[in-house]
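Please find the structures below.
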Structure 1
């Protein structure tokens, strides 16, 4: 998924969020898979899409604020 997201961003001019959503929310389930990913681009933008009931994920932003999630919110 990482390679496909990178290609979508570089050649398709998609944002990290849009490319990650395309892979994790649309293409992965279409192939019969499930899961998600945590992605960070060169500008520090974060995407954490998933197509399961929940996915443990978290990050600390540039101001030191911690964010931890399990379910979609």
Structure 2
């Protein structure tokens, strides 16, 4: 995705991508989260909730199995 970079997960069930447009296109990581939520129904968590310094400009996504397995 343009403007987003992420290390490939190696055994984890989550991703922690860096959003490069934060501060220019979006005011914060929280503001970025509105786009995928409104357009796809996919919810991410803003990275600054994990660490104010290192999480700023990141989002966290978790891969979960369906409830009805």
Origin of the derived value -6000 (helix-only ellipticity at 222 nm (-39500 (n - 2.57) for each DSSP H run of 4 or more, over all residues; to 500); candidates 1, 2) | 1
Entry that produces 22 once relative contact order in percent (Cα under 8 Å, 6 or more apart) is calculated, selected from 1, 2 | 1
Any idea which of 1, 2 comes out highest on distance in nm of label points 7 Å out along Cα→Cβ at positions 28 and 60?
-> 1
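Every read-out reported here was derived from the displayed coordinates using simple, explicitly stated rules and does not represent laboratory data. Not measured: the values here are computed from a predicted model. Cβ atoms are built from the backbone, for glycine too; each structure is taken alone.
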